[in-house]
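Following this line, the structures themselves.
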Structure P
Amino acid sequence: MPKGDPKGGRPPIELTEAQAIELEALAAYLSQDMIADYFGISRPTLAAIMKRNPDVLLRYKRGKAKVVGIVAQSLIQKARGGDNTAAIFYLKTQAGWKETSVVDNTSSDGSMSPVQMTDEQVSKELEKRGLPKAILDE
């Protein structure tokens with residue numbers, strides 16, 4: 001068996017320094033699947049390269065972080081400039097704001113307020129309305 005990997009098989013694919021620099025630039029705009037396609041490798045192969053080579057992983061993360069910073073800066077500028085949509089989005093994603101709705105199922109006069117009824121009470125109400133009790137079994 002030739003020297004190299006004692007298990008045999010193909011040698012692992014590595015990115016050159018130029019490709020690692022290119023990956024950093026691409027990471028700002030493309031997903032890992034797209035980057036893998038760009039380099040002509042599979043997504044698992046790209047993941048394996050980043051696992052073996054911390055510099056490649058760092059370049060990928062740095063590329064993503066740069067564009068996130070640029071977009072965040074633009075969003076903050078819009079929010080400061082009076083764009084309510086941008087301000088609300090920022091506060092929801094960064095400050096934990098939430099939109100909640102409270103549903104009140106009661107009517108102002110109490111006639112439509114939900115009540116708990118026993119099976120016997122339901123049967124009596126059905127009987128009053130002339131409906132068959134079998135409706136309970138459906």
Structure Q
Amino acid sequence: MGYWLTALAVIVLGFLTIFSVGELVLVLALAMVVLGPFRRRPRVYWPPMAAVIAFLVGYLAVAPLSCFATAVLPGEVSPVVCSSLLGVQYTGTTPYNPSSLPGVYAGVVLAAVAGPVVGLGLWFRGRLRRAEQPRDETAGEERQAE
């Protein structure tokens with residue numbers, strides 16, 4: 001029940017912040033709702049959830065988030081500088097609306113790495129746990145007797 005309440009809270013937060021980062025929060029909420037039935041199966045739940053989170057982190061790190069324009073005399077062209085969280089600068093002249101594609105590309109690359117890495121990590125962890133479990137000696141004897 002707590003998981004679904006958290007997912008609902010993330011959806012509400014996404015709608016409340018729709019004009020800033022709400023779209024990204026709604027993507028996370030959608031992933032939570034879609035993957036919710038698998039939350040007790042870590043090998044199924046965490047790789048796609050890690051990919052979604054990595055995409056959002058990559059997007060927020062590289063996409064232009066804040067823009068500044070300098071005031072100029074009438075008739076002159078105003079330079080506009082937009083920057084990302086990592087400090088990547090996008091420059092242009094008024095009116096300037098930088099593309100968010102670099103953020104999408106960075107997010108896709110991070111997601112393509114994070115999902116498989118988490119999946120492999122969980123797979124190896126499962127194999128190590130199975131290798132550490134003591135073997136049942138009587139099961140082997142019964143098989144030999146048959």
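Values quoted throughout were computed directly from the atomic coordinates according to the rules given, and no laboratory measurement underlies them. From a predicted model like this one, the values you see are computed outputs, not experimental measurements. Cβ atoms are built from the backbone, for glycine too; each structure is taken alone.
What the table below lists for this structure:
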{"read-out": "Ranking P, Q by relative contact order in percent (Cα under 8 Å, 6 or more apart), the structure that comes out highest", "value": "Q"}
{"read-out": "Per volume of the Cα convex hull per residue in Å³, the highest-valued of structures P, Q", "value": "P"}
{"read-out": "Origin of the value -17500, where helix-only ellipticity at 222 nm (-39500 (n - 2.57) for each DSSP H run of 4 or more, over all residues; to 500) was derived from one of P, Q", "value": "P"}
{"read-out": "Ranking P, Q by FRET efficiency 1/(1 + (r/R0)^6) of positions 26 and 106 (r between Cβ atoms, R0 = 41 Å, to 0.05), the structure that comes out highest", "value": "Q"}
